[in-house]
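Input: structures, listed below.
Read-outs throughout are calculated quantities, based only on the coordinates presented, and are distinct from any laboratory measurement. Because the structure is a prediction, the values reported are computed rather than measured. Cβ atoms are built from the backbone, for glycine too; each structure is taken alone.
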Structure I
Amino acid sequence: MNLQDWYQKGMDPDTYIESMQTHKNNLLHVYDQFILPDDQDFFEKLKKQNLRIIALTEDWCGDAMMNIPILLRLVEKVDMKISLLPRDNNLELMDQYLTNGKARSIPIFIFINEKGNEIAKWGPRAPEIQKFIEEATSKLPNKEAADYKEKQKEVFTFVTKSFKDNTDFWNNAYQSLKQTLVKSI
């Protein structure tokens, strides 16, 4: 399948959000609270490109929970079309966008032009957020440790709360996404 076919296969944002069971309320919180910066020149340039987005995501993913609503705000501002695909049901596409050539990390945003050609790719997270994740997970015990699962759950809870409430992270994500798009438009 080509990217045009993948785009056609996906869901619109409302269908995706309504299907959510894990992070729906957190995603809606970020969506309701995030305000785009005043980037009129960028918005105008982006709007002229008539790009569409394929977003590989999953409801259980904290990164997606934070980044999807930021993307949706941008999509609305520049009248871009977006199609969301659950990663786990679309591994053939996901495996073309592995992080560091091996990890199925999400979200992945694939920006395509009117012909269905890839213009840019972003994801799974902004550099500042990657650093935060590395610091948070560096404190975990060895995977064989008896308390590993418990400690991992604590870290995931902390990370999820941070993604939901830390507006600096939201702005980091937006700026990273913007930087990626500026390079390609």
Structure II
Amino acid sequence: MSIDEQKQSLRKTIRALKKQLSEEERLKKSKKIWTQFEQLPEFQQAQTVMLYWSMQDEVDTHNFVVRWANQKRIILPSVDGDMLVLKEFTGLQDLKAGERFGILEPSGKTFEHEADIDLIVVPGVAFDHHNNRMGRGKAYYDKTLKNSTAYKVGICFNFQFLDSIPTDQYDVKMDAVIHD
């Protein structure tokens, strides 16, 4: 089986496991993840943090983004073609549904100072003990992360954290992975 076939198979397995997670469980597990995340020295020292606005099947980020927006500069990605464009979160009132996936995105101007980002929180389908990450297969994050010097933290539920996952030369490693 090729690496691409292994990845597709794993994505299918994780998707099925996510569907078994109730909304109450998802929020409870998300809260545990954020409690751990807030203890990281890298987060405590960070001034500019790139997060993401979560989809229904991901670790919930909504409350976390809003809670920290008054204390840190929060950057969120928006999808433009096959790339992520970074924008500053300026409040719920400035979010709009993205054209590609309907995920809420900031509607403001592009954040041009990527070197100012101290820490990036990265979603993924699966992570492993070697800090490898497997995304949804579009390489949006890998393209953005490949040249970044920011500290990269993957977040996921326990069932997404595996001993080993299939990877290729385009996959960007995390500096840390946090799970519930």
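Where does the value -8000 come from, among I, II, when helix-only ellipticity at 222 nm (-39500 (n - 2.57) for each DSSP H run of 4 or more, over all residues; to 500) is the thing being computed?
II
Which of I, II yields 2.8 for distance in nm of label points 7 Å out along Cα→Cβ at positions 98 and 130, as computed?
Only structure II yields this read-out.
Can I ask one more? If we compute relative contact order in percent (Cα under 8 Å, 6 or more apart) for structures I, II, which one ends up with the highest value?
Across I, II, relative contact order in percent (Cα under 8 Å, 6 or more apart) peaks for I.
When Rg and Dmax of the Cα atoms in Å is computed for each of I, II, which one produces 16.5, 55?
I
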